[in-house]
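In what follows, structures are represented as structure tokens.
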Structure P
Amino acid sequence: SLKAFWYHFAIMFEALFILTTVDAGTRVARFMLSDGLGNLGGPLKKLRNPSWRVGAWTCSVIVVAAWGSILLMGVTDPLGGINTLFPLFGIANQLLAAIALTVVTVVVIKRGLAKWAWIPGIPLLWDLTVTMTASWQKIFSGDPKVGYWKQHSQYVAAKEAGKSTFGAAKNPDQIDAVIRNTFIQGTLSIVFAALVLIVFTAGVVMALRALRGTGRPLTEDEPVPSRIFAPSGLIPTAAEKEVQKQWDALPSAHARPHARSAGTAGH
């Protein structure tokens, strides 16, 4: 019974993890594609409007076709889908986290909270160190079990030597498939790493400008205090519980005062 429970839990976790990651990645990629094409100007300028359905649908189809082709490539790869997709997926996922942490760190610094920048900054540096090291190994490693380009060169050499089988490839078509797939994987690894380094460098520049007072001002709206009372911590105190009762007793149509904590609510 425990084995059956574990099996269903593992399947549920994997399915939800993959589906949510693919969903979020598709949305982000679609926005990036539409915004990037919109910056070219001309007729493509309309793509910068996310409410333009034709543009949103077109970019969505392109992005889904892109990751769908990568998925098809992985499940049909002679080297095995896990060896093909998992390293690329893992590196891309963690590099996406590095981009998010870079943005958060820059926002914290631009808001004048530089003393707290270490909170997102330390995970950012750790994530970059680990993931960029993995990217370096996948690109430059001389071990064919690790490096994409080493795998690529070996299968290219086998094809040029006229071999009909080599390694996991059992026929010439599979040799061609490995050559094509390793080229795509190696190229994507380089592109992913380069883009993240560009974003990180831009983030460092923006953070330094903000610290020197020469950066661009924040463009976000001023924060609006909540009109809903809530305890200041995870576990409400006795005083906060009492305020909560009084707060809930107010008529729903009554204009309640702004409150950020129990102290301001009490006043």
Structure Q
Amino acid sequence: MTPEELAAVGLRLDLAGPVATVTLDRPAVRNAQTPAMWLALAEIGRTLPDDVRVVVVTGEGPTFSAGLDRAMLDPSTDARESVVGLLALSDQDASARVEEFQRGFTWLREPRFVSIAKVRGHAVGAGFQLALACDLRVVADDASFSMKESALGLVPDLTGTKPLVEHVGYARALEICATARTVGAEEAVRIGLATASYPSADLDAAVGDLVAALVAPMPGVVTETKRLLQGAAGRDLDEQRRLEREAQVRRFRAVAAALG
């Protein structure tokens, strides 16, 4: 997509060598999200250059994302742009449409890069789920997370439930989702939802340092490591051992080739 097309749906993509920064750029509405934005996010993931090794997702201004744009719940909104428009579809077609929206989140889990959510202020609903789609969450000390879907009579459906359980456990994930309460930065770090918290003025530098550390190893190292770790919890030891040694053989050959 062109910069103009991305801007039209409230997104910005900046490429700097191996680092891609995706910015939600609707600060006037606290970076509220729309179906058009989700489809564009999926297209960014589909067309991202192969040499990108780190993706940073952030929001313009003091808020990461206030979640779904409430205009998308207005029946008078164009059905193609409205979540309410799903009601006119069959259950099967509505589910297929939501699956298209989910692709805007799932690409951030691909092993070819590490994704980082840089979070200031509120990450609510779809904003929380976008942060959860990333491998790492580095937050300002004013960051807060809330899964507001239950307050609207809905459930989280943008791929956030699985990583939330993986990070904080079933019981705490259920409590966070069912009560729609707010999780502040300090608690987010304490329960494993965020990797680190910094004063807002220091957040950019902290994420910059993390990005530099992630791109320092030879290309391929972090990808192989991420692939090993992603499924580790669901594998038995023998399977994990096999994958480790196969990955290590590939790394030995890559290092030997680099040394000439």
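Where a number appears in this text, it was derived from the coordinates with a stated rule and is not lab data. Every value quoted in this text rests on a predicted model; they were computed, and no experiment measured them. Cβ atoms are built from the backbone, for glycine too; each structure is taken alone.
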If distance in nm of label points 7 Å out along Cα→Cβ at positions 198 and 214 computes to 2.4, which of P, Q did it come from? P
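Have a look at P, Q and say which one yields -0.63, -1.13, -1.27 for log10 I(q)/I(0) by the Debye sum over Cα atoms at q = 0.11, 0.15, 0.16 Å⁻¹, as calculated.
On the way: P: -0.92, -1.23, -1.27; Q: -0.63, -1.13, -1.27.
The structure behind it is Q.
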Which of P, Q yields -24000 for helix-only ellipticity at 222 nm (-39500 (n - 2.57) for each DSSP H run of 4 or more, over all residues; to 500), as computed? P
Upon calculation of distance in nm of label points 7 Å out along Cα→Cβ at positions 30 and 134 from the atomic coordinates, which of the structures P, Q produces 1.9? Q
Given that FRET efficiency 1/(1 + (r/R0)^6) of positions 110 and 142 (r between Cβ atoms, R0 = 30 Å, to 0.05), derived from a single structure, equals 0.10, which label among P, Q identifies that structure? P
Going by distance in nm of label points 7 Å out along Cα→Cβ at positions 206 and 246, which of structures P, Q comes out largest? P
